[in-house]
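Enquirer: Multiple structures are listed underneath, in C-alpha cells.
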Structure 1
Amino acid sequence: MKIPSLEEAKQLVREAAFSRAAESKNFNPHSWLEHVEFVAQNAKVIATFCSGLNPETAYILGLLHDIGIKDDKDGKSFRALNGYQYLKSLGYDDAARIALTHAFVIKDDGHLHDCPDQEAVKNTLSIVKAWKYDDYDRLIQLSNCLNDKGRNCTVLARMNALAAARAMPVESLERLRAELQELKEYFDKRCNCNIYRIIGLD
C-alpha cells in the first residue's frame, strides 16, 4: 500500500497539529492529537482480530485520517479534501483515499450540509462515488465514530454527541446512525466478538 512509515506518519501528524495551532488560537493541538491517536488505536485493535487486515497499516491510516486539519486555517475549508490533496502530493495514495472516505460513511452530502465549502463537498463526493469501499475504508469510518472528546464510546453515544454539536437534519442523522450500526455489526462478525469489548467498552 502507498502509505508512509509509522515514524513518518507520526511526524506528519505532529506537524499538522502544530501548524494549525500556529494559525488558530482556538485550535487545541493536544485534543486533536488525542483524537487521532484513539482512532488509530481502535483501528489497530480491531484489525488484530480481522484476517486480511494489517494492524500497523490500520494504525497508520487511523493517524492520518484527519490530516487535512493542517490546511484548514480558517475552519471553512473541507478538511477531507485538504487531506486527500496533501497526502496525494506526497505519493501516499492509499492514505489519501482514507482522508476522503472517512468523511463519507454514506455516499451523499446530507450529513455534511454545514460545511462552508459545499462546492468542495460535491466535487469530492463525485470522486468517492466511483470507489468501492474496502475494509480499511470501513474500519477507519467506524473507528472515527467510536471516540468522542478523547474517550471511547458506543456508536449511539457518538451520534448523540454529534446531534448535540451540529444541527444535522433528522433524516441524515438517522441514516448515519443506521449505517454506523451496520458497520459495527459487520466488524463484530469479522472479529467474532463484540468490538465494544475489545476497545474496552464492555
Structure 2
Amino acid sequence: MNEELIEQIKNQALQDGVPIMADEGIDYVKRFLRDSQVTSMLEIGTAVGYSSIVFASFVEGLRIVTLENDPERYRKAVENIARANLEDRITAINADARTYHLDEKFQCLFLDGPKAHNEELYKIYRDNLTDDGIIIVDDVYLYGILDDPQRKIKRRLRPLVTKLRNFREEMLSDPAYESEYLKIGDGLLICKKRETISNE
C-alpha cells in the first residue's frame, strides 16, 4: 500500500507547511470509502497528492480526479502520484475549481479545498454526483471554534466562521441528504444522497 512513500509525502508536507488531512480523519475516510464500495471520486484540493494517494492505495479500484489551483503544489502532486505508480487511477488537474467544468459523474465528491468556498464548490459540483452519491467535507471543526458559541472570535475569522457554520447547518438539515457531522480529525461532514421515491 505504498506505506513508506505515503509516510514520506506526509512528513514532507508537514515540514513544508502544506495542509493535509489529520491522521484520524484520513483513516476514517479511507475505510468509509472502502466499506461504501466507492469506485470514483472527485476531489477538490489536491495539495501534494497525499489524500488521493492514500485513498487509491487503500481502496481497490478507486479512480480519482483531483483539482488543484496552485501550480507548484500541482507539480509536486503529479510527481508523488507517479512515484506511487497511480497515474492510471489518479488524474490531477491544475485548475481553479470555481471555474472548471466537468461532465463526468462521480460516486463521491470530496471537498478539501479553501474552506470559505465550500458552499460555492458544492453548488458547482453537486450535479456531478451519481444518484447514490456521497459528499465528504474535511476540516469543518475549525479548531473547535464552530462548536463553541461562547468563544471569542478574531474579527478577521468571523466571516469564515459564519460561512462554515451556515454551510454545515444547511447540509445537516437538507432533506435531500442523510448527513452526519463527525468530530474526527479536523471535523468531517458526510452527506449521503437519499433515495428519491417516484410518485408514479
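Just so you know, all these numbers are worked out from the coordinates, no wet-lab data involved. These numbers come from a predicted model, not from an experiment. Cβ atoms are built from the backbone, for glycine too; each structure is taken alone.
Enquirer: Out of 1, 2, choose the structure whose coordinates give mean projected area of the Cα convex hull in nm² equal to 12.2 when calculated.
Expert: Label of the originating structure: 2.
Enquirer: Among the shown structures 1, 2, from which was the value -11500 of helix-only ellipticity at 222 nm (-39500 (n - 2.57) for each DSSP H run of 4 or more, over all residues; to 500) calculated?
Expert: 2
Enquirer: A further question on this structure: For which of the structures 1, 2 does the calculation of distance in nm of label points 7 Å out along Cα→Cβ at positions 16 and 168 return 2.1?
Expert: Working through the options, I get structure 1.
Enquirer: Follow-up. I have 19 for relative contact order in percent (Cα under 8 Å, 6 or more apart), calculated from one of the structures 1, 2. Which structure is it?
Expert: 2
Enquirer: Given that mean count of other Cβ atoms within 10 Å over residues 64-71, derived from a single structure, equals 20.8, which label among 1, 2 identifies that structure?
Expert: Working through the options, I get structure 2.
Enquirer: Work out mean count of other Cβ atoms within 10 Å over residues 72-79 for each of structures 1, 2, then name the structure with the largest result.
Expert: 2
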